[in-house]
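A.B. asks: Have a look at these structures, which come just after this line.
Read the figures in this text as sums done on the coordinates, not as results from a lab. Note that the coordinates shown come from a computational prediction; the quantities given were computed from them, not determined experimentally. Cβ atoms are built from the backbone, for glycine too; each structure is taken alone.
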Structure P
Amino acid sequence: MLLKKWLIADVNNDEKVDFGEFRGLCKNLNLKLKKSYLQNEFNTFDADKNGTIDFEEFVTFFQSVLKREEVDRIFVKYSSAKTHSMDAVLLTLFLHQEQQETNVTLSECEQFLKQLSQLNEYNRQRLALSCGSPTNAVYSNFEPTTSTFQMNQYLFTRFMFSNLNNVVEPSIYKHRGDDGYMDQPLSHYWIASSHNTYLTGHQLKGASHVEMYRAVLHQNCRCVELDCWDGPNGEPIIFHGYTLTSKILFKDVVACINECAFSRDNDYPIILSLEVHCSLPQQTKMAQYFDEIFGERLVRGPEQICNGNTLKSPNQLLGKIILKGIREDQHVTPSELLHKDSATQLVILQEEKERAEADLLRGVDQAVHGQYVEQNKEKRVAKALSDMISLSIVPFKGFDTTLKCWEMHNYSESSLETLYKKQADKVVEFNKNHMTRIYPKGTRFGSSNFSPTPSWNTGCQIVSLNYQTAQDHDMRYHNIRFEENGGCGYLLKPEVMCEQGKGAFFNPTLSLQLQPTHELVIEIVSAELLPKPKENEKGNVIDPYVYMEMVGIKHDEKIQKTKTVWNNGLHPVYSESFSFTIHCLQLAYLRLSVFDKQTVTKDIFICENYLPLRAIRNGYRSVDMRNKSSQIIDCCKLLVKVHLKEL
């Protein structure tokens, strides 16, 4: 990162910078210092007094400014006072006592130090080649005492901010395909899911594009949506009905899905969520394309997706494509929407109200809307298509757990919100052996996203978000969560949300049912190399603070934040501790976000990450920070001290 910034500042490519370029480089690194101080420092490091400094001299200056006293104190505590270094014995002591990694052995630390010394020498030589200058001042070699390698203070600091010291246990990101993790029924998993996949942006006037399917599947999304309508020349099309969104051919989408569904070493099943508004002839054409293009990949009907009374597992459905929709034998009639249960009636009314509001706001003529409703009353599903549908949407009549395992529910975020408040335990129970899909309410015309947390907390498997709105914080949370398990798009729900039988009860909204199980105490020690936001790229140095939000069940939710450190994006130090009481560790994630404090306008987002508490590591740890698109920012870190304990 430092070299990249240097090369940008070195405008004439002479491998040196003058004082003006030096000041610009410091500002670009979010370092605000008085001009007189910078001039004195520049003169000090300008060894040959020719009005320029080279990269090695700048790195020496940078290290003198970036004084990590909080890390130095830890190093002094565990290093040898005589050699000012840390051997394998002292490193083992540090890992056992401070980091609580009691399983680490002395021999492992010896091997680690040996490998680190080799890496250090490699980096020194590579940097020398890239800069055309010696780098002994930048990279100090290990000084072996007999056959023992020593870690100096500089390398200890690098270790503390490396991925080896990440706050999250690395194993959580490894794929678990062979240890039974992927052998449970499909209903036991959260599945990465896309809403209106074909849209590139706005819900009313955005473009539809076949390549959106390729894009989301390459992000390991495992459930995509096809909104199917009658098209010209007998060819079904996909678009957002009764809007100005552009139209694409259904057969092109199916061909694209077939081409890239399993192209990136991810063979776990893909679910196609069908919204079918086509006439019977064009439905038959849809079935023809599914048959011709997918062939043996297609799961054909409920019999092929079930193991008796449960759904098959992801491992049993490797390389398969599953159709979700309304079957002919599950057609919805108005009389079926009359129920006794008040919460159920609220959900039905909510769904009808949202559809009417969405149609009204997007300008659907009321006569057309009425005609559409009448058509829906009489609409049937072509037998050829119906026979291919394996996950069947049934009318919502309450939580009838006697439904067949392949029968499922499909409703909006607003309906889920209603059920979450009144019947969260019933949603959880239903989702143990059945699937539920949640989609954004119809008035989200700008393709904004809703919080997936209530849906996930009640075990809903298919929580469909607008992937096209990648810089939405709800989408970032979704993306970061689904990096777990190798990023394959499937995450196993906690056991409490899957186990059945007497005593198997879980309600994420009841405080009386749940007792606190853990306490998290986290010290925000410091931040490192925070970038400037695009809104302020050429402006002042940022004024950062850290915003913390515990995301999980209702009674674990809590927001706290640090003080603001003014004029320092390079290395703001906070040294503030915060505590969180946790009732359900398996569903708890800690959101750590950095914002640039504004006095008049809204505070500006800088970076963030979400940490799964079930895999968080104790001790002094580094936190990778991510940009608006969920990508890790090179060298941008938080240093935290974590203490998670059982109560």
Structure Q
Amino acid sequence: MAEQYEGCEQRSSIGGFAAFTNPALQTNGLPLSLAFSFRPTVLTSKSQVLFSFNGKESSTAIRIRDRKIELVIDGRGRSLLPLNVATQNWYRLVIVVSSKEATIFAASLNGTGGRGPVAEAVVALEDSVFFPSGFEGDVTIAAARQERDTVQHFTGKVGEIEICNSILGREHVMLMLNGVEAKMLVGTQVTSSWSMGKNVAPMTIPNDIEGGPSLFLFNLPMRAVTGSRWRGRYDRAELVPEEYNATLFHSDMVEGGDWKPSLELEVERGWRSGIYALRVHDGQDEDWIPFYVRPAADSKHARVAFLAPTATYVAYGNETNSTASIGDDLSLMKTEFIGPQDADKYVSVHPELGLSIYDNHQDGAGVAYASRLRPLLNFRPFHIHWLNNSYRHFAGDFYLIDWLEHHRFDYDVLTDDDLHLEGVASLRSYAAVITGSHPEYYSERMLDAVTEYVDSGGNLMYLGGNGFYWATSFHPDKPHVLEVRRGYTGARNWSSPPGETVHAFTGEQGGLWRNRGRSPHRLTGIGMAANGFSKAAPFKRTNTSGSSELDWIFEGVGDELIGAEGMMLGGAVGDEIDHTDYDHGTPPETVVLATSTDLSTHFQPVIEYYTNMLPEQGGSKNPLVRADMTWLRRPGGGAVFSVGSICWIGCLPINGYENPVSRVTHNVLSHFVGNMV
């Protein structure tokens, strides 16, 4: 089908901020006292607004400019505090406004309950004007409004906000700079405050004062972050909410989805379950926007389900590693230079597309949230990945889809989103569930569902590597947003800051599933072992692979190497690979069918296996650096077949689908389809 539609340019909002509307501020006017704490994490030559009362054409704001705190009244800079602001330091600020003057106080906090010298500035108010013209109670935090956009975004933490409808005396101001809350000093004169350390999942924070306005968060500011009072004893906001009374804002964060539809496509009932794309072009450029069609709930399901690892696709969405320094580092694990693709270059200069959780924010902090409501340019069917100079992730999984089509297996398509939303109910009707090549990111509900499925008689084909690795959470109100906190170990691009390893969305401990006692070895028999991006290696059968019980797996396959050729790095064992490890949960009944051969020193073990740095740990010398192909019969009668390598599916199409990898995969799937009761 082809139709022509009118399009238009639509801008995405960039940068996290908070906002509330309180008409009483405009109605009641002055006096006014405001107090809050802040911690900048990056300072540039550009102004960064901390707090802004927004009018129709200008604002009254407190901002940082040239490392100084400046008071801007009705769009005009009026005063610079004699205090040099530094990154990673906490500051406490109090401003007291009467009809005649505004006095601003600020002091640095030393992290142990004390403070530095107090800086102070007084600004006389002309004609008793403080609020900007056209002010109707619109207030933003970490940005100012400019027409429909927000500008001058602040990058850092803001917390401990209190607003009073009275003039705080100097004695009270000094006490507040020392950490005393206004409500302890002036009681009912506090008209607004927000406890950011309580109930840290929502993007709406209720006012502590009855009848006060709620605080709304935009573009995914980060919650469950340490505040100025954090002492390091506890790492959960629920235990010490007063120590997590802060929100972290980033000027480069994007949630997306803030545009109007240009067209709508109705999926009719008769459509086959599968992976589709909407092809759009303007006569010069084109794009393929993918979407999934799952089977109707009341329709007859296929015997096989392909479980698309959409959480992994989103986690990697628009990653910029190929144009960052880490791309040079990873190039050391390759034998040839592979540069960024056109899409990678485009993303690197278009911040409105947002970042992946493999990237770092402008201040160096790791990106912990990712949204699928953005154009994800590497979530496309023809995207060549810079790491392997081939298809990977979404595009790479089409090697498997094409193989299913070639062999005429009847299959349905499900996604991680379905699995998380519906749990094991989404899997029960299938004889076999097949993963994609890289099911790395799993929520607790997803992991529970797959485990229950195989333990109740279902069959799983884990046709990838580095699977079931990172604990992942979906936002309870925004299921298009996922959260990952890396913690302090695992194959990662960044580490979590101290005290910030617990997910805001669910309250779960972040990091590796292995460190939560749910290593992937327990489910599949294997877990992450190593990675490398040079020439992939083949598998060689073990002596146990020919046992009479399992010899059907290798029917039609002799003693030849399995996966000596492939479309991804040239073989079956490459990229990220898994092995058995009985100390970390591989069940003793696991059968190792084949293991990798001749991996080069470009393949290195994952860091969680080591407590110290050691020399010569590459694949040519280290027995830990290998991939294992395994068979595991689960207690409830189900079985798991695992291949332990991202590159496995890239071997399926070799020689017109007539090769050992294709034959083994066909034998296992045929067995599963034929043997489910």
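A.B. asks: Kindly point out which one of P, Q the value 15.4 was derived from, the read-out being mean count of other Cβ atoms within 10 Å over residues 48-55. Spell out each step's value before the answer.
C.D. replies: Values: P: 15.4; Q: 24.8.
Derived from the structure labelled P.
A.B. asks: Comparing distance in nm of label points 7 Å out along Cα→Cβ at positions 184 and 432 across structures P, Q, which is largest? All intermediate terms of the calculation are to be shown ahead of the outcome.
C.D. replies: On the way: P: 1.2; Q: 6.6.
Looking at the calculated values, the largest one is Q.
A.B. asks: Let me ask something else about it. helix-only ellipticity at 222 nm (-39500 (n - 2.57) for each DSSP H run of 4 or more, over all residues; to 500) computed as -3500: which structure among P, Q?
C.D. replies: Values: P: -9000; Q: -3500.
Of the structures listed, the value fits Q.
A.B. asks: Which of P, Q yields 28.2, 95 for Rg and Dmax of the Cα atoms in Å, as computed?
C.D. replies: Numbers: P: 28.6, 90; Q: 28.2, 95.
Source structure for this number: Q.
A.B. asks: Here's a follow-up. Thinking only about distance in nm of label points 7 Å out along Cα→Cβ at positions 544 and 584, which of P, Q has the largest value?
C.D. replies: When distance in nm of label points 7 Å out along Cα→Cβ at positions 544 and 584 is calculated for P, Q, structure P comes out on top.
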